[in-house]
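Got some structures for you, see below.
Values in this text are rule-based calculations from the coordinates and carry no lab data. All values reported here derive from a predicted model rather than from experimental measurement. Cβ atoms are built from the backbone, for glycine too; each structure is taken alone.
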Structure 1
Amino acid sequence: MGFRDTKRHFPDKETKVISVINQKGGVGKSTTVVNLSAALGDDKKKVLVIDFDPQGNTTSGYGIDKEELSYDVYDAILNDYPLEDLIQETCMPNVYLVPATIQLAGAEIELVSAMARESILKGIIEDVKDEFDYVFIDCPPSLGLLTINALVAADSLLIPIQCEYYALEGVTKILESMKMVKSRLNRNLELFGVVMTMYDSRTALSKQVVDEVSKYFGNKMFKTVIPRNVKIAEAPSHGLPIIKYARVSKGSLAYMRLAKEVVRRG
């Protein structure tokens, strides 16, 4: 069944395009994209996930073998390959994926000479986005041209922040980039929210970091905190989101709660 054969859950509601971003690696960015999109799909929302990170962790997190792909998002960006022909079904009902491979790493350089280079992704998403309730873009851990494309294409940003000592370091750079893109290229861009990841309830540090981020972001911080959880760490090696791998684990339940919060925010 193709993505156009299934109905949107909110046919009268505007599609929400959310870029998931943090320039630091290892903060749970791709993990959040996979598991939040899966939880929303499980809640009968129709979701498109665009893997825009050359590492392709979201692609493999959904069990897609990158070695077997003939085409990926790189071909849509630079070779005018139709995005709708790249959209794949996933193991989750209602969730579809545009995969990425390491080939995307070359796009950063090749985009430099492209016409309207900052808004190429926005243009190709326009053709399909109305079919979905949510579009998530998994950004690379950098602030180069790929990420700028993701910021121009999105209406809002979701920032995963790891519960560690330097949690807020680098986040100010993301907010500066958001401000720049908002003023020059995408006046509608807003901060959708901040989600704390890898929370360890046994440590005072995790609690301290959550308090610090809460003071900084106020009600933009989601109430749901994603715990450190063995099952979350294991799930990608099986090519499954946590909701499929270990539905009643703490990690799975946390992402289900986060999905409910995301829906409530609109």
Structure 2
Amino acid sequence: MMLGNLRYRLPIITVFLPFVAPKGAAKNFHQHMLLTQEKLSRRLKMESSQSRADFFSHLLRKDGSDVPEPELRQQAMTLIVAGSETTATCLTGLAYFLLKNNESLARLTQEIRSQFQSCDQITGDSTANLTYLQAIIEEGLRIFPPAPFGLPRTCPGAVIDGHHVPSGTTVSVDHWTTKHDSRYWNEPMEFKPERWIDSTSQDVREASQPFSLGPRSCLGINLAYLEMRIILAKMVFEFDWELVNKDLDFLKETRLYLLWKKPAVVVRFHERKC
């Protein structure tokens, strides 16, 4: 996506892409295209688009005004990545930071195991009011946002931070910067879930907007929270965790290429002792 935007705004960059693009990028993109087409074709073969209430059921209409298949394919490409990679990235970061902060992991474990008697009881609804679980997720989204870059918006013409920005200018707010700015956060590089539930905290929580804002905000926000609550709660309920590669510096060894290229977080899961 970033390379596509750059090529659109600066076409000459196409000449240099073969020298700067990551090795295997073209092959990986082709595989993603094949996977997208396979899933799209299977979805289109369903007899009735209304029999399954998903994102595509609103695009596939019985009145014949369906969205053209090439556009559906582009939407599917985005949904597949946005609905899988981002959630997995947040959970990976959370696993690392919880294992590096034993008090936080212990408090989360106590909340989960005192609330449920069996794993089957852990659902989206039953985890919705667990305050520390939600605080853990919010802090994970802050300290290691799955989409740390600024999402582009077209400025209608405005004064931003004392500077006049003409209409039509592409602008963005960098998520990583606002989530780690000491003007908004006390000890911004520290994993502190309590900042989300402490009424005396001086942190400006509005500075963390992992799903963006407004009518173009992430349409999968509720699904993402539901998935993370259920997965994290079940993992904590069923297992005791142990970090194997204890010398890992997760943030230092992570690289950003639109999405994060993460180092391995090697975790040994033990059957819970009690």
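When mean projected area of the Cα convex hull in nm² is worked out for each of 1, 2, structure 2 gives the greatest result. Of the structures labelled 1, 2, one was used to calculate helix-only ellipticity at 222 nm (-39500 (n - 2.57) for each DSSP H run of 4 or more, over all residues; to 500), giving -13000. Name it. The correct label is 2. For the read-out distance in nm of label points 7 Å out along Cα→Cβ at positions 93 and 165, a value of 2.2 was computed from one structure; give its label from 1, 2. Source structure: 2. The greatest value of relative contact order in percent (Cα under 8 Å, 6 or more apart) among structures 1, 2 is that of 1. When FRET efficiency 1/(1 + (r/R0)^6) of positions 157 and 253 (r between Cβ atoms, R0 = 25 Å, to 0.05) is computed for each of 1, 2, the one that comes out at 0.50 is 1. Hey, distance in nm of label points 7 Å out along Cα→Cβ at positions 45 and 189 derived from one of 1, 2 reads 2.2; which structure? Among 1, 2, the structure yielding 2.2 for distance in nm of label points 7 Å out along Cα→Cβ at positions 45 and 189 is 1.
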